[in-house]
Structure 1
Amino acid sequence: MIKKINVGMVGYGFMGRTHSNAFLQAGNFFELPFQPVLKTVCARNAERVKAFAANWGYENVETDWRRMVESPEIDLVDIASPNDTHLEIAVAAARAGKMVMCEKPLGRNAMESELMVAAVEEAGAANMVWYNYRRVPAVMLAKQLIDEGRLGKIFHYRAKFLQDWTISTELPQGGEGLWRLDRSVAGSGVTGDLLAHTIDTAMWLNGGIEEVSAMTETFIKSRKHNLTGQVEPVEIDDASLALARFRNGSLATFEATRYARGHKALYTLEINGENASIMWDLHDLHRLQYFDHKDEGLVRGWKSIHITDREHPYMSHWWVPGLQIGYEHTFIHQVADFLTAAGEGKSASPTFREALATEDVTDAVLESAASRQWVKVRTRVDI
């Protein structure tokens, strides 16, 4: 009989929904060593957390995360709450002997993340950070092609993540749903939220980043704060752009903003090598654009690979060829990989330590933007 793993989740927002769905679905499509059970969900608003639990099938509700973490019934603590809560919950969960999964970014900065890494590694706790775009089958195929050497020497990497939801001057900051605009809670703006996604994917595909030169901008300087009712300065970055040099000598550009009118979640990446190039677009996430210079000149050109065949990453677990999957499946893949690794006594990638490397880069981006100078990225883990 498959052993059950009781999940205790902190948070019931957008990420709480994606995680809950992933835990429910993973065992239906993947052969796993454990069966995840939605045991307890924890949040501060008692009425809303009860409604969330009823909708998703959690057996218990809690309003104090400490009681949930300390409960002997909980095996895995999943942190899907605002960034300022990650450190304390993760450290307590690791010390209580739990497996720990945490939403990105790991902490509000590298200093917090370093403490979280130390806690899970000292406890020997299985751990993982929800950088879900690694689990898009098309992106996983890009990784496979790069690792096989099909692109040859890499010259360029460029990525952007564009949104437009904070353009209105009437939008307040702080509080539930808008905590990402409050630096004391979020740690930073788009650098830690969107740019972090592009950097994690980039280092997974192309190796570590050596140095950065960046600039950021806060377009709306003050907003009403939902918790105080007062108009207060906005301290987050609304837009973030960075030049970067990878350790392998390739060059990169990264851009993230919430001020790109008309774009809700445009995440694209392109990689140019001496033999081939790759492009991917979140809006068309089941396709990988591929150019191979070795093709005969008569038919040489960009190919659109439809990622639905059984030979493609993860796709043998889903439907028949030609039928695609979507955003929510990336989280299901992440749960499946986490539980499979845990069954082998390991942690699946990206671990807390790998996520710390991403925070080293985002910290360097913010430092460079403030100093208007190139900044070396701290090197402490081989990505």
Structure 2
Amino acid sequence: MESNMPTRSKSKAKSSRKSNTVNPITRRSLISAGGASLLANQAVAQTSGSSKLRLSLACWNYDRTRPLMDGRVPVDGVDLTYLTLPVEEAFFRMLRHHEFDVAELSLSSYVLSLSSPNPPFIAIPVFPSRFFRHSCIYVSNQSGIREPKDLVGKRIGTPEYQMTAGVWIRGILSDQYQVPAQSASYFTGGEEEPGRDEKIALSLPLEFKVQPIPADKTLSQMLESGELDAFQTARAPSSFTNGSGKVRRLFENYPAVERDYYLKTKIFPIMHTIVIRRDVYAKYPWVVQSLYKAFVLAQREVYRELHETAALHYMLPWLLPHVEETEKLMGRDFWPYGLEPNMNTLTTFLRYSREQGLSKRQLNPRDLFAPESLESFKI
């Protein structure tokens, strides 16, 4: 696995920019607070570097979080160590060993963690990963599967039954195509490496048929050989990307299917959120607002860059028309943070978690987040 050195963010004075995004922090208050925070961070850095709270953040290298990693956007009162880690590694280390003060985490895993007697994490309504997952259902050419209803009664692989991508896929298949989660058998394990286990122990109702694959096999191999009929995942399996022709997507015209899904539901599925260890939150509750403001300001940098015409920030030749098309379909703030713009999406996900035997009680979206992240001052 590639080794990534932690990056220490540097405090720099930088004016925040206006945006059309809508978040619990109002535009005016966030811009005022953001500008003040940049000056405050600069002053603190010049007088006493040790006066800041040192926090570690495990998160992948996203455009929307890169300003935190390179120090363009500081975090009020925090000396941030940003560890760039693949999501599987960050999730595993945070869930198993609570190694980081703050981390990107699977939404499903976080929801399940709230069922423990002493929940180890508290989230803020920041969503670094979102993804339409229609493209992530793969089928064996030996399976006879031609349309979603053909999945009923089939053997379906998934790396972990509780993984967020799988929860969304099963929920969408149930809601949109009348394929209940209970109608298939699920097989869990490593996609490309043998021996992957559920990161969180599950206790499912008997109507859900879930079992691990043999310890010496991988899901990708079993899909290619026809031992599995279908595969629901986040990463494209090598048995599909190798061009063997033995595996294909269920929805081959997935962009059109996903656009239709969005127009019908107004849901852009949330995959990951940002969590803080409870012990850190209990001792320093102020970090909730500091982190939330910083993530919002970092994202606004990217919204601005997407519209830059002097030179393209990203290696997509038709970036501008793609952005314009996305905004026409989904609005200017097409990747919203905060609770209110995401109520429908979060409510739907929490229903899926409960319906699929994962969550032990029906949660409300407000149950997920630190209350400090759900309101702000006004001038």
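No lab work stands behind these numbers, since they all come straight from the coordinates. These numbers were taken from a predicted model, which means no experiment stands behind them. Cβ atoms are built from the backbone, for glycine too; each structure is taken alone.
A few comments on the model shown:
- When relative contact order in percent (Cα under 8 Å, 6 or more apart) is computed for each of 1, 2, the largest belongs to: 2
- With FRET efficiency 1/(1 + (r/R0)^6) of positions 123 and 203 (r between Cβ atoms, R0 = 25 Å, to 0.05) derived as 0.45, matching label from 1, 2: 1
- Among 1, 2, structure where mean count of other Cβ atoms within 10 Å over residues 155-162 as derived comes to 20.6: 1
- Of the structures 1, 2, the one that 20.4, 59 was derived from, the read-out being Rg and Dmax of the Cα atoms in Å, for residues 171-362 alone: 2
- Test item: mean count of other Cβ atoms within 10 Å over residues 267-274 calculated as 23.1, pick one of 1, 2: 2
- For mean count of other Cβ atoms within 10 Å over residues 75-82 computed as 24.9, the structure of 1, 2 it came from: 1
- Label whose coordinates, when FRET efficiency 1/(1 + (r/R0)^6) of positions 179 and 283 (r between Cβ atoms, R0 = 41 Å, to 0.05) is calculated, return 0.95 (choices 1, 2): 1
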